[in-house]
Structure I
């Protein structure tokens, strides 16, 4: 009997151990599930925050890219406009040079250009080609000495008392360009 009682006690101990083991397993499964749920919730929050940050960064990059593209576009437009204005001034020099074909008109143009700057001891210098073309007529119209030199683009130089006043077409357009540029731009880009 003693053996049978021992078997019963061992059986009860084993049954209690199995019950305890099942309870511990259930508790650990519940604890694991709770930890996993908390970890999943935290992972979803981190993911959502990362996604939000990534979207904000993408928007910032896109805005910066658009701003840079707008700036580059404005630069290109200004460069193109400046090029057109440069061409307009170059065309103006060409038109002034074409005036050379009309000897009388060109002589009058140069005389009118020089007269306001002449003094008693003044002399006028024109381009060699202009001197051959209208030198005598210019001397008669101005009443002063007219000589020739290598001058660019037509026009003349007035010498008076050691001072030279450059009235060549290129110099005049360069001098008045800043004043004229706004008017030229408004005509070209209206």
Structure II
């Protein structure tokens, strides 16, 4: 795993498409219990080099009911984005994750994680990739019907501040899904 992580962190496959130098960001261990597959690092995470080191990460840790120390313990959490580098800004937020990363690296990383009990799929990019034909017409339906994907996957909306509007329109998420997520997380850790 250490050799593979070094290879991932040196990757330059999509360099010509990035706004800056490639800076692949990933955390994993053969012992990781929960794999979190997100979108791509934002600008702040690209600068710090720490996955989920931003407001979205704060919200995700609250949803999970874990401390920073737990979250950044690779024996507990693997943090694997769909795109490993910051993709740049678009018209309404960051650009989508680069499509090269997941097919190139995910299988290699996931096959080495022997302690995996659950994979959280954060946002539509990871859900479409991993759920395939099982992806519902909407992300909201995937999240509402999360039990259908257990024990392998648990789909979640992205914890970005941009999604506060979605959360206000869907109060069941905070009332039902977050408590269930915290119970599942605690049981697995």
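Work out the source of 13.6 here, i.e. which of I, II gives that when mean count of other Cβ atoms within 10 Å over residues 99-106 is computed. Source structure for this number: I. So distance in nm of label points 7 Å out along Cα→Cβ at positions 3 and 51, computed for just one structure, reads 6.9; which one of I, II is that? Computed on structure I. Could you figure out which one of I, II the value -28000 for helix-only ellipticity at 222 nm (-39500 (n - 2.57) for each DSSP H run of 4 or more, over all residues; to 500) was computed from? The read-out comes from structure I.
Assuming -0.29 is log10 I(q)/I(0) by the Debye sum over Cα atoms at q = 0.09 Å⁻¹ as calculated from a single structure, say which of I, II it is. The correct label is II. A value of 14.4 for mean count of other Cβ atoms within 10 Å over residues 11-18, calculated from one of I, II, originates in structure II.
I have 26 for relative contact order in percent (Cα under 8 Å, 6 or more apart), calculated from one of the structures I, II. Which structure is it? Clearly, the read-out refers to II.
Throughout, read-outs are computed from the coordinates displayed, never taken from laboratory work. As the structure is a computational prediction, the values presented were derived from the model and not from experiment. Cβ atoms are built from the backbone, for glycine too; each structure is taken alone.
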